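Novice: Structures given as structure tokens follow.
No lab work stands behind these numbers, since they all come straight from the coordinates. Everything numeric here is computed off the predicted structure, so don't read it as measured data. Cβ atoms are built from the backbone, for glycine too; each structure is taken alone.
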Structure I
């Protein structure tokens, strides 16, 4: 058991040191300019309702034969993939000669409460695929789906195998009922109807609180205790505030799409048990025969490895690869150490299959 030093002189010295750190942090904050994210050059090539589609041209090397379309989750904002120059999966991919396209779902409001998964996959996502192919002048593309976006990409590839050359899934839930899936267990117990009857959509601030509650010590107490040290250094303060901005920047979820996703995936686990339908179209994961690269995080508290590796049993791919990466759900692609590893891994895998 740890013994605390209750000597008055030691306590006074500790308080004085903490006060100096807090003052230094205040000085640092006063000297910081606006917190900016998304440093990689891009061009908007398409817009539909709240959605925007962006193009990031390849920065070096010989561009891939097929464009790479990134599909992020509806939760949080996709700029986590381009947070800052030294923490940007998108920049890393373009530096490996890969032309990247990214879907920004935008911020749903009350006019979007009736949007369902059919709208998101068979309309919005399909339109973005077509726009990407037209812009790149290609017949097929590569899909990279992140988290829920990976689930969307898996379903889309099964529905449209003629448009997808290679599929990459990153921290993607496939089996939503594994024993170690705390998020899945809690989500199945939610009274979602009450939330939708009250708000129409699922408010982003409730989602942020819900996710933080999964790791209360680390995301609550520990973060607050470490904050003075983070803010005392200008570079660390900028890193901290960019991440905090992203964490708090939680869009509302379109009510019907959220209800349908919870029902079909979390409660019915339809990717595993079968019978999944998006709109009036049946989804069979085995319908996609192309190459699949499944990347999952060793310490993922939202999508445990067991939830991702279940993909191997249901895919129809004749070229399936899986890799466990060190880190957690976000750090696996947004951490500094991930930048030298992940873009190169994806780049090599894609270029070997052109």
Structure II
């Protein structure tokens, strides 16, 4: 191999974190639950981590394919600086295969350099500073698969007092999760099902890592919200909804925001959209179990897209879809009865 080729290889790739070398130039990735054993010149399940001569590299470091400014409500994240903008970053690749993914053109794609931007961590942070954006979010595809890029952006962001949030399926291993949480302010976990049967059917995945991730995020005191996409015939049975709500209350507390989101046909799944009545039934179940902050998503204008005080029941944040119309939370409290409302408000 020529010196020029070696230089280009070193300058365009980032050696992966959290993997171990095996015999015969094989490696084992230890970033997520799959723990892929990867042969030389092959990629892991996520399609963006490649074994080259017995070393594992991230192919997407510095190569985001989605760079966009969104409202924080779109994550969804309703108790974290509501009404502010976030700089959203995504690459290609994912460690799930969700049949209903609405970002499948990113999550299920393989890396091609010519189809991506080139932006270093410092350049990403400079965009946020120039646009006066308070938070950077990692979303669209699964942030776990571009872990090294995420981590370096997060470290650079902390030097500049910029918040770091990410939207994930939660299927990351404990050690990389703990390292990332040192630089994390808030997380939205996309919770697709409470048991392995549902999750395997929907996403070819398992639930154990996600449950562990949720507990760790809570234990570390990071802001956490959960979104549960309800898909007819797959995870919308009353027993599934009830089991999820009970698990959240028992393991994470009753004041964690839970979003029930309406499904629409996408990618490989052609089941008709979720009836609004199903979402309203899920809301009622969650409130009966004792969860204080429950929301319905993908239903623009619905009453339960807004935030209400759990004590006096007054509307505190009036939302229409992703837009905050009015915010009555002052200094983290209900402006009517002064009950403390959990979240990051200023």
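Novice: Among the shown structures I, II, from which was the value -11000 of helix-only ellipticity at 222 nm (-39500 (n - 2.57) for each DSSP H run of 4 or more, over all residues; to 500) calculated? Please report the intermediate quantities before stating the final value.
Specialist: On the way: I: -11000; II: -8000.
It must be structure I, since only it matches.
Novice: Given a value of 24, 12, 9 for semi-axes √(5λ) of the Cα gyration tensor in Å, for residues 239-286 alone, calculated from one of I, II, which structure does it belong to? Provide the component values of the computation, followed by the final result.
Specialist: On the way: I: 32, 13, 9; II: 24, 12, 9.
Going label by label, the one that fits is II.
Novice: For distance in nm of label points 7 Å out along Cα→Cβ at positions 159 and 247, the calculated result is 3.4, so let me know which of I, II that is.
Specialist: On the way: I: 3.4; II: 4.0.
Considering all the candidates, the number was obtained from I.
Novice: With distance in nm of label points 7 Å out along Cα→Cβ at positions 127 and 319 coming out at 2.4, pick the structure among I, II it was computed from. The partial results should precede the final answer.
Specialist: Numbers: I: 3.2; II: 2.4.
The value was obtained from structure II.
Novice: Thinking only about relative contact order in percent (Cα under 8 Å, 6 or more apart), which of I, II has the largest value? Don't skip to the answer; put the middle values down first.
Specialist: Numbers: I: 22; II: 12.
The maximum falls on structure I.
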